[in-house]
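Below you'll find the structures, each written out as structure tokens.
Each value in this text was obtained by applying a stated rule to the coordinates, not by laboratory testing. Since this is a predicted model, take the numbers as computed values, not measurements. Cβ atoms are built from the backbone, for glycine too; each structure is taken alone.
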Structure 1
């Protein structure tokens, strides 16, 4: 079974499972720690059931432009249904590497995405490329812990020390704003939150 098929199969119960494991308060804490300069446009990379986007909405309200990006059609359907029906949201079923928007985003989210990519460093560079100069990148990334072995048996993911994530981000042209250690639930053991900014270019042209 491919990774996409696994996520398609898991989609109907994904949000409930994330909440039971403690990711809902963890993602809320991550958004509370962020202070993006602009929040008008948002891209949720590997959107899953939309948990990170929901946390963004709760903190900052609905953006004017919102793209949910995922390889799983079932996950995209789940994520869209979890967000306000009155908000115009684009869904893109594509790999991160294949997505080419016309304009960059004020905020780019990626919850436990890079650790599933063939090249996590390339994935982080692609996430940075989606983000406009002056924008914000908010990540949740798997952190070393003995529990990761159990998760790996199903998902075959990777995990990274804080220094490694920060080094990859720096090479992608991102500047660290904050690292967040989650306080409760499973995220306290297996995840870290990261907030990066993309430096403003001297001759920035807004979309």
Structure 2
């Protein structure tokens, strides 16, 4: 279940399944993210399916998924309609964030992230954050078909050429055995007063963030 909180007077969105993760809202900058003794690590996102472990590097080029294994650093990825995926392995005590736009979703970046974590899906908590919803996400027939072929059962995941990126990612995870999944109800386009929307705002460069710390 998702709920709103505040940090220094600015709204964040959290899931009751994972207290150390949150999603920022409009007007919340990267400098507003609380820092402890570590770094805030943000990769250079390019709509790839490339996932990296956080190590001593400062830069992560061409990277759309980060896996965190230390308790000092915070990982942070940028979004404005694409689907944020946050994972926590309750057995290994490691976590990750992945950026699943239509390309990342078509490449099953969520599954690839869990495999790179070497996690048993039964121990994964998955948080699917605010993203453009089926009501507002019309795509070409080619893109729709690319997305739907990533799952065995595509019922309820599309209406004509509108697709549900959040539920497609959830279905991918369910089909590999992930049971603990929380799907955010917010549509970034409908709730443009709360989140940034690339489509609604004609290609805005502003972004909200998915943030995770162990």
Structure 3
């Protein structure tokens, strides 16, 4: 049974990767705020290599800086979400991978109002996630090979994304090497949005990069 989804605008989903931003010499929080100004609608913090206390502090900074209507999720770490929330931060929820905490356990810890996303790459996993009734949206990937996630499964391409969308009763967002030129074709698959990492985090101008992606998505016909 599918859960009633939390209200998230997935159209331009920014994954703020600590390593990708560090390589530019910019501040991650400044990069995220610039991207939201340009049109990013949801933000996820991905900081896999930071010690957990630093992840909490960065989550607090990011939550404080983002507009109140921009949902913030944390990649993988339910404990970071709980700690940040306990300190008063506006953190919408968590995005999990296939080897992270079981979504049912995450839901039990975070409660019914948290946003919970799950990365999936096969129709069987899509159907299983929906049947569990605890997940709000699915991340579909990788659309194409991407250097920001070297352990990603084989690329899905447009046909693969479309097949997963057809299998899913839940909202979906595609990820993996996506740029503005991909928006129209991806929107025609029925996916609910595009998620990006390096296309914004590594761009010379994160605001302009986000604006180009948001415009390409808005101008595409579903």
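In this comparison of 1, 2, 3, the computed figure 2.2 for distance in nm of label points 7 Å out along Cα→Cβ at positions 10 and 138 is attributed to 1.
For which of 1, 2, 3 does distance in nm of label points 7 Å out along Cα→Cβ at positions 66 and 170, calculated from the coordinates, equal 3.5?
Numbers: 1: 3.5; 2: 2.7; 3: 1.8.
This value belongs to structure 1.
Computing mean count of other Cβ atoms within 10 Å over residues 42-49 across structures 1, 2, 3 gives 21.5 for structure 3.
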